[in-house]
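Just so it is clear, none of the values below were taken in a lab; they were calculated from the coordinates. What you see is a predicted model; the values in this text were computed from it and never measured. Cβ atoms are built from the backbone, for glycine too; each structure is taken alone.
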Structure I
Amino acid sequence: MRHLTITLQPDWKSALRQAGMAAAKGVAEGRYQGEFLNFESPARFFGRLTERRWDVVREMQGAGSMSVRELARRVGRDIKRVHEDVQVLLELGVIEKSESGGIVCPYADIFVDMHLKAAA
């Protein structure tokens with residue numbers, strides 16, 4: 001069972017270091033620490049993971065491999081637009097191509113870690 005944590009940290013180098021430390025800890029302890037995806041700002045996050053793309057991910061979670069045509073039918077949208085969304089989600093690594101040539105969301109759990117605080 002794979003897990004994805006999505007973070008919003010302006011300092012991408014820090015986010016990469018934290019993910020690396022979590023992976024090293026997991027290797028040392030012999031357990032899976034999950035996978036990470038970081039966005040530098042809320043604007044980038046919401047620009048790439050739109051509401052319709054979240055609908056695609058939700059529909060795909062636990063559904064196994066499917067074609068883009070089947071996914072478009074399930075979400076009730078035009079196949080061309082769903083294909084565009086699938087391309088973005090593939091680039092981000094939120095979904096993957098399956099061995100059968102379809103697409104699949106390999107994550108049983110996706111956690112978004114978003115922390116907002118007042119400007120100093």
Structure II
Amino acid sequence: MAEHPFPGPGLDVDVPTLRAALDAGVAVTIVDVREPYEWEAGRIEGAVHIPLAEVGHRAAELPRDRPVVFQCRVGGRSAMVADAFRRAGLDAWSLQGGLLDWVATGAPVVPDGGSVADH
């Protein structure tokens with residue numbers, strides 16, 4: 001069995017660790033739980049958008065065969081969701097610092113010229 005790409009046992013994965021896993025081709029699903037206007041302003045390329053209000057009843061859409069990293073603006077909403085799904089048996093993580101930390105490290109967002117929306 002391959003070594004897990006994220007350290008445990010906590011819920012948080014930092015931006016450099018997530019980017020290293022993605023760059024190495026590790027199969028990771030990123031789920032953006034922000035509101036639609038936040039998603040439209042800027043997002044991580046390849047992320048799936050499931051707003052926080054919908055994530056519970058869309059749980060069947062989440063993969064069970066790979067880590068799922070939930071992401072929001074600063075990490076609060078994503079930590080709540082990651083905790084709930086981890087307790088339900090999913091390999092769930094929260095992006096530490098959210099999209100703000102992602103952008104602060106120079107990681108790209110889409111669309112071109114995208115930004116982190118205010119609350």
Structure III
Amino acid sequence: MSKRILIVEDNPQNRYLVSFLLEQQGYELSVAEDGAEALEMLEGDAPDLILMDMQLPKVDGYEATRRIKANERLRDIPLVALTAHSMRRDEQRAVDAGCDEFVTKPVDADGLLALVRRLLGE
């Protein structure tokens with residue numbers, strides 16, 4: 001059975017790029033365009049990994065991450081911050097919210113795939 005990944009990204013081009021990259025590797029994907037939609041989707045089956053844009057409409061990635069990590073059923077899912085903000089304080093803010101890893105956009109395809117594989121224990 002393939003691993004399931006939830007991509008939370010509001011930018012259509014970024015969403016397409018990450019989805020295309022991961023689909024080519026055989027991962028099963030779910031996509032949410034904002035934090036509120038992601039939280040709603042997580043009420044059902046939990047994915048094996050979450051890739052979370054931090055600058056989202058409705059519920060931003062920081063708040064969505066805090067809510068996910070506060071949920072006993074979801075807290076152990078590896079969660080990766082995807083953001084265009086690359087300052088050290090941005091990374092610290094993501095870690096403080098509960099992100100396990102931090103990746104800046106535009107994403108490096110090989111680096112992202114290596115990180116995904118590592119977090120999924122592959």
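Comparing distance in nm of label points 7 Å out along Cα→Cβ at positions 14 and 54 across structures I, II, III, the highest figure comes from II. Computing helix-only ellipticity at 222 nm (-39500 (n - 2.57) for each DSSP H run of 4 or more, over all residues; to 500) across structures I, II, III gives -8500 for structure II.
Given a computed value of 23 for relative contact order in percent (Cα under 8 Å, 6 or more apart), which structure among I, II, III does it belong to? Traced to structure III. When mean count of other Cβ atoms within 10 Å over residues 62-69 is calculated, the result is 13.9; to which of the structures I, II, III does this value belong? This value belongs to structure I.
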